[in-house]
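Okay, got some structures for you below.
Only the coordinates and a few stated rules stand behind these numbers; no lab work does. Remember, it's a predicted structure, so these values are computed and weren't measured experimentally. Cβ atoms are built from the backbone, for glycine too; each structure is taken alone.
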Structure 1
Amino acid sequence: MSALGAYLLWGGLPLYFRALDHIAPTEILAHRILWGLPTALLFILAASRWKELRAALTLRRIGYLAISATLIAINWLVYIWAVSAERVTEASLGYFINPLVSVLLGMVFFSETLRRAQWIAIVIACVGVGVLTWELGRLPWVSLVLCFSFATYGAVRKVISVDSRVGFCIETALLFPIALIWLSWFQTTDGGSWLGDGGWDWIALPLLGPITAVPLILFALAAKRLKLATIGMMQYMTPTIQFLIAVLIFREPFGLVDAIAFGLIWTALAIFTTDSVLGERKARRLARSARLAE
């Protein structure tokens, strides 16, 4: 249930951000950071993670978390902009590609080896991106920025391996002064304010903190209880929901070439996911056989 809740919340974010599309993406990002910090502190208080928080305050970990904070801020800003610019379809494509980029980063930075099926999946995905590039007449930069920023974010967080609540708290704390300074300046400009245009905005903007933190906490809880294969297969729920919202609710254009590009990406993901599931089953069988042989 934790994983399901996380992916449903992430998948429904375009609806929330579209309701705030009268507010500039940079302002939404600043509020996401501003209200994210007290939310993170409340979660740490509830879980009694103060010891882990103090342990994470080393120069090395703060350095890595500064990098991850920058990456996630870029990811958030581009995603918020994509929703306001009616490019949710392109954004969803980025999260479909994300697992394949994560595999590539694992090979480059963690010396992980790729199986033949994984290479085939990556090549097919690259062809899909090429088809979309040909149709758009430009690189689908929204998709690429989202998938590479989030995959690199995951790689950085893997290096330091801190509790998700602690990591999120430190990341938002590092970004907090920038967000506060920007909002302080913005409210002095013509038409600028602290909480949007009033009314619904007075509730919606502070809620960006919990909306950002809760899925991360639910995902962390699920990751401890579920198998990696289950998590891997469920992660496609989020871009699928985003894609359906884009096409069915926001009525973004989706023609034949788009269908071909997405079809290639989905084929690559099917190959990748099937190979991952079979690989995990094989690893379990080998581990079981090794235990019996002892």
Structure 2
Amino acid sequence: MTDRPDVDVLIVGAGPAGLTAATYLGRFRRSVLVANGGDARASWIPLSHNMPGFPAGITGDAILRRMREQAEEYGAVVEDGRVEELTQGETGFVASLNGRTITARAVLVATGVVDHHPDLPGVERAIERALIRICPICDGFEATDQRIAIIGDSDAGVREAAFMLSYSDQVTLIHTGPSEALTERDALTRLGIQLVETAIENVRIEGDRVTALCWNGAFSAFDTVYSALGTTANNSLLKGIGVRVAEDGRVETDLHQTTSIPGLYAAGDVVRGLNQIAVATAEAAVAATDIHNSLRRADGLTV
């Protein structure tokens, strides 16, 4: 690695965490390159009502557009492309991006998670239109007093169904996994949650709602359908460089979002299971500030 790296900080991921960090670092007058590996999970949000400062709601695309504009206003460069490899150099990190080598003094990975979608026709489009939802913390309020179906394949479905009782007493868990994966049937009975153990054969979508799900040849109607099938952390880049990850695949960090490798940070959904924009942006602010201060110390600019 040369004495003069290409950038101070390479950010991998252009979702809310990555773009927030880019804004902070740009305002710290750091040179920043953001690798945008594709559509961020936030782009699936049809209309968020729990984003601070937007009581009337805001779409995921609008959130990302505003965040990118803000980061670029302060000099961050956002480049489409995936970082294929990340290694440690003599004085920083070396990354492979779009067929060339990028050197950086520090790296922040904000690659998020991948949702496990139900195997239903047109599921991606249904999620974009909020016909099938993936985040009850984000939009459970909008399902108040509705007839709600939860699609699950483990006890995580039980927990999500129980959570939705905060909003409605008409909750059904559709368990599509193996019978032995569901160990909390007694809790469902105690809470008054209907249980259906079967694969979903079809889904009926009419206009702006999922009108029915089909099993055993018969349709049952619901107002709102949630997927509780979990996520997988996008941690391959970090695992490849030897970063310590938890049993569930999330990246382990300290209070400053530093991973087990000094100078390498992580923030957002790839770190924490809550999967909230507010959490991701907060972690990004913490990480960006520590990156800047760490680089100042390395340059002998602290007293």
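Which structure, out of 1, 2, was mean count of other Cβ atoms within 10 Å over residues 78-85 calculated from, if the result is 14.5? Computing mean count of other Cβ atoms within 10 Å over residues 78-85 on every structure in 1, 2 gives 14.5 only for 2.
When relative contact order in percent (Cα under 8 Å, 6 or more apart) is computed across structures 1, 2, the figure 39 traces back to 1. A value of -26500 for helix-only ellipticity at 222 nm (-39500 (n - 2.57) for each DSSP H run of 4 or more, over all residues; to 500), calculated from one of 1, 2, originates in structure 1. Please state which of the structures 1, 2 yields -0.48, -1.28 when log10 I(q)/I(0) by the Debye sum over Cα atoms at q = 0.09, 0.15 Å⁻¹ is computed from it. The read-out comes from structure 1. Each of 1, 2 could give Cα extents along the principal axes in Å, for residues 14-157 alone, but the derived value 49, 45, 23 comes from 1.
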